[in-house]
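Take a look at these structures.
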Structure P
């Protein structure tokens, strides 16, 4: 089979991300927004900035945290340690700058939209863009040295502030839509139930501690959960709202991140597994994210791997409640059936849908399991209806494989949506889906 190994497909989630199958566009950079002078300078210097982008962002974060240690409580330090956050920021800034000067550059809208949703889930405030800008532009000057003339500094400063203003405007819209303020973006929730879902996977059922109604949650959205760790540090992580079955509670499903090749275990996921009990409180954001299914009538394919299954259940629940006549195909890849979380729940809810088909691929299949395929997900082998809409969630190699297979089978790129757990590195590693 020409697929990605399941062992690669099932990396632990940092989450998991209002939109629709044709989401409302975020503000996107367009050629002409930059002044003519700055556009010329950016065009001339973009290759040098791109070549040193990761070096710039790797310097930027330590500088900013040294001056503003309070921001350590907002940024995911696990992604800092792996370098994923630096790579994602570097790719985003360069891609944004290119979109400002090149009318043929790939659209930046999906990246802008995802960043804005993530920022709202973290309670990012407008004044924090000043802090980021100061240290990011300072890092550019330090890395590029004498090449950063006043004209170069002004041009890249203009790029940054265009980026910041567009993001800030989109975030203001999202805050207003959610009925919250940036400085009061979290609510306390009480853990009312723990569910052992699969090996190293639990679900936590949460209820607002203030007794007020749940916020509106679209199927496929996530929340930021802020955890006070035993050493006194405070860290956020994003988790998909994995069930919307109850109107008074929300559920998150947590895959315990085990360290590989000597790397430490995930601190937040380990604490949620080992240290959080029924009755404990967690600070939780409003639901965010644009990976949201609309009420279109066409058939759906939900293709997931590992912890990506957490996006599948709420979508299946939504279709069962609102459009039971809509055909749904669920395709999932995992290491083993023991690692496949929420499988029985998805199957149970799917019984309320008139046309509901499921497929599972496992790296290791038990001898008595006649329902699952051995090996890696192979979407060449299943029947695909016309006018198919696709939602895929899992590690990047898995989603690239899904997209490539479906494009080869004639599914239009604009019908394929994706969700990334953690920093969105797709733009720096390959062309993103439409």
Structure Q
């Protein structure tokens, strides 16, 4: 009887079965059997442990790190400064880059612009599309064509067969290859549907081996789940060298690119783009855009945040209104909802700002998402300003703030306070209210409202 070419392995206990089963016989877990390629029998496997321990065994000789030579790798520029900075200086030959983002956010636009710039620099590229035909890709790339971005000169194939894709890469040996998307490719020797756990893992593994062998940089475009995480098995993120997350809202023009993992650079860099008719445009000074649009009205403050190593000024708005339902609504955009609950609890307990019977809406303007704790004080002051109907700031300029709130009402320091203050002063907002100028939330509220004047209803 022929040996099966695939096997289903339990992701919880490692038990193997020749065919898929709903429940693992080994551990009893449900829906944990994943299809994998059956292991091949090695001619060296017969010796066992005794052979490994012998003089002619499989043992290796360790080498001290100081004796290892590390040669400098020349990076390949994508022609997009914000993308190169997030990557750590450009693309590394032979590396795998995973680019994730929600549908319609601009992943294909970003990769199309990058490939057009690489072709314009007389480099070899390849665009593999598993979702669209070549004619559809041409229609999208026509608006990206410029003198420097030769988007229409990018070689493209519309294929979902993994064997055909790897054979094409090995034959043409492009310097950069885009796979759009990794969930659409399928390995013919696996029976699972494209996008399944086993298929995605096999596709990523084969592409990684191909990229390393021919020195091609492979950019994998990945789908995301409803929660915003990259779809597929977690091992996909472990296999690749760099994981980029493209964030934003399709209804807003601003997009944020951040690195979640980078083996060749820092994960603290962030790129900001603006979507326009001709594609994505780099926003080299996003603080100027956001500060210029700040209203300075009740419920509005400017948060001096840090996006990686870059200071960023963004407007935080709050609206407090009488509630018609029980319990009242808590609606947030751009920050964690649980963080808002914490801030409202501290406001009521330590600052006598009670909004328990009111609807509270908080929004970070511009479609920017802020995940750092330094936004706590900005949310607290914005809510207090909206509840009292008093605008914060002086001379028509909104108030700049940053700081983390403790559960006992104290203000805690956050990273890079000097750079946050410098950015606020640079744009004429003065020194912000921060943990260095106020020890507690009460002190921060007193300082913020000291020069504020009530607004007539």
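Computed from the coordinates by the stated procedures, all read-outs in this text should not be read as laboratory data. What you see is a predicted model; the values in this text were computed from it and never measured. Cβ atoms are built from the backbone, for glycine too; each structure is taken alone.
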query = Given that distance in nm of label points 7 Å out along Cα→Cβ at positions 348 and 372, derived from a single structure, equals 1.9, which label among P, Q identifies that structure?
reply = P
task = Figure out for me which of the structures P, Q the number 21.7, 70 belongs to, where Rg and Dmax of the Cα atoms in Å was derived from the coordinates.
result = P
ask   = So FRET efficiency 1/(1 + (r/R0)^6) of positions 156 and 220 (r between Cβ atoms, R0 = 41 Å, to 0.05), computed for just one structure, reads 1.00; which one of P, Q is that?
value = Q
ask   = If mean count of other Cβ atoms within 10 Å over residues 76-83 is computed to be 19.9, which of P, Q is the source?
value = Q
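A value of -8000 was computed for helix-only ellipticity at 222 nm (-39500 (n - 2.57) for each DSSP H run of 4 or more, over all residues; to 500); which of P, Q is the source structure?
So the calculation was done on Q.
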